[in-house]
Structure P
Amino acid sequence: MPVNRYQYTTIIELTDKMRPATFYRRDLKTVRQYAKLIYNSPDADDDETNAIETHERVMAVGERMSKWAHEFYGSAEYWWVISWYNGKPTDSHIELGEMVSIPKDLEYAIYIATRET
C-alpha cells in the first residue's frame with residue numbers, strides 16, 4: 001500500500017471571511033487545503049542521505065516520473081519520491097536529456113524525506 005505523501009501535512013480550513021468575493025462566486029462557506037509540506041533536502045550533507053543508492057535514467061520524450069515509479073516501486077503513486085530526490089516538482093521541470101536519479105530503496109528514501117530534523 002503506497003505511503004500517502006500528505007500523511008504528515010497539516011490541513012488548513014479557509015473561511016469565506018478570507019476571500020469573500022471568491023467564496024460568494026463559488027457558493028462556498030469553507031475550503032480545506034493542505035499546508036505546504038517541506039521535505040528534508042536530499043542534498044543535505046549527512047551520512048544517511050549520502051547512503052541512498054540510485055538508478056539513473058535520462059529524460060526522453062514520453063518518460064514520466066510516474067512511469068519510473070511504477071517500474072521501480074510497483075506503483076505510480078511514488079512519483080513524488082523521485083521528484084523530491086531530484087528537486088523537480090513536476091515532469092516539466094526536467095529537461096530532455098537530463099539525468100534523473102531514482103532511489104533504489106524506497107522505504108529508506110521515504111524515511112529520509114519525512115524524518116524530523
Structure Q
Amino acid sequence: MELQISRKQEKALLGGINFKFSATLKVSEQDNEAINKYKLSKFVLCEFDKKEITINDLLKGSENKSNNVMELLIFEDNIKKGLESFIMALRSSENYNNEDTFIINEISDSEN
C-alpha cells in the first residue's frame with residue numbers, strides 16, 4: 001500500500017495564496033480484492049471541510065483546497081492516522097479466523 005501526496009500553492013484571485021493537497025492511495029491487487037470482499041471502500045478516514053474522506057476517495061484520488069496551510073497539514077496528518085486504523089481493520093478482517101488467549105492478572109473492583 002502506498003500513499004502518494006502532492007502539495008501545491010497558487011496565487012488567489014484576490015491576493016493571498018491557495019493551497020492544494022492531493023492524495024492517492026495505491027494498493028496491491030490482493031489488498032484491492034480484500035477491500036472489496038470486506039466492503040471497506042466506505043471506511044471513513046477523516047473529515048475535511050464537513051466532508052467525509054473514505055478509502056474509495058483516496059483510491060480515486062482526492063484533491064482538497066484551502067487558504068490555510070495549517071488546515072491542510074492537520075488534514076494530511078489525519079489521513080495518515082486514518083490509514084493506520086484502516087490497515088488494522090483490513091488485516092484483522094483477513095485474519096479473523098483465529099483464537100487468542102488473554103491472561104488477566106488482576107480484575108479491579110469498580111464498586112470500591
Structure R
Amino acid sequence: MDAIMEEEMSAIVQHIESCIGKQEGILEMDAHILAASAINILWRIVGGFRFPLDDEKLKQSIQFNDDIIQIVGHKNLYTVFPFLKTWFPKSSQFKNHMEINHTMQNFIHVSFTLGKT
C-alpha cells in the first residue's frame with residue numbers, strides 16, 4: 001500500500017509542476033485534485049487501476065459526491081427523520097439525491113467493467 005501511495009504522490013507532484021509550468025509560476029489548480037488522488041489510491045487497492053488526475057468523469061464523480069454531501073448534510077432533516085422525504089419531497093431533495101446516487105452507481109459499474117478489460 002505504501003508503494004501505491006508513493007506513486008500517487010509522485011503523480012500529484014508531476015501534475016502540480018505541469019500546472020506551474022503552464023501558468024508562469026502561479027499555481028491555479030482544481031480543488032478536487034487531492035480528492036482525485038485519494039480516490040485513485042482506493043481504486044488501485046480495490047479495482048487494480050487508477051484514473052488520470054485530469055479525467056473528466058472522475059472530476060464529475062467527485063462533484064456528484066460533493067452534491068450528495070450538500071443534499072444529505074446536517075441541514076437536511078430527512079437524514080434524521082426519513083419519513084419527511086414523503087411529506088416534503090421537494091424540500092428534502094430526495095429525488096436529487098437518488099438521481100445523483102444512480103449516476104454514481106453507473107460510474108462505478110462502468111469504471112470496474114472498463115478497468116477489468
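We did not get these values from a lab; they are worked out from the coordinates using the rules stated. Because the structure is predicted, anything quoted here is derived from the model rather than measured.
Summary table
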quantity	calculated
Origin of the value -11500, where helix-only ellipticity at 222 nm (-39500 (n - 2.57) for each DSSP H run of 4 or more, over all residues; to 500) was derived from one of P, Q, R	Q
Source structure (of P, Q, R) for relative contact order in percent (Cα under 8 Å, 6 or more apart), computed value 24	Q
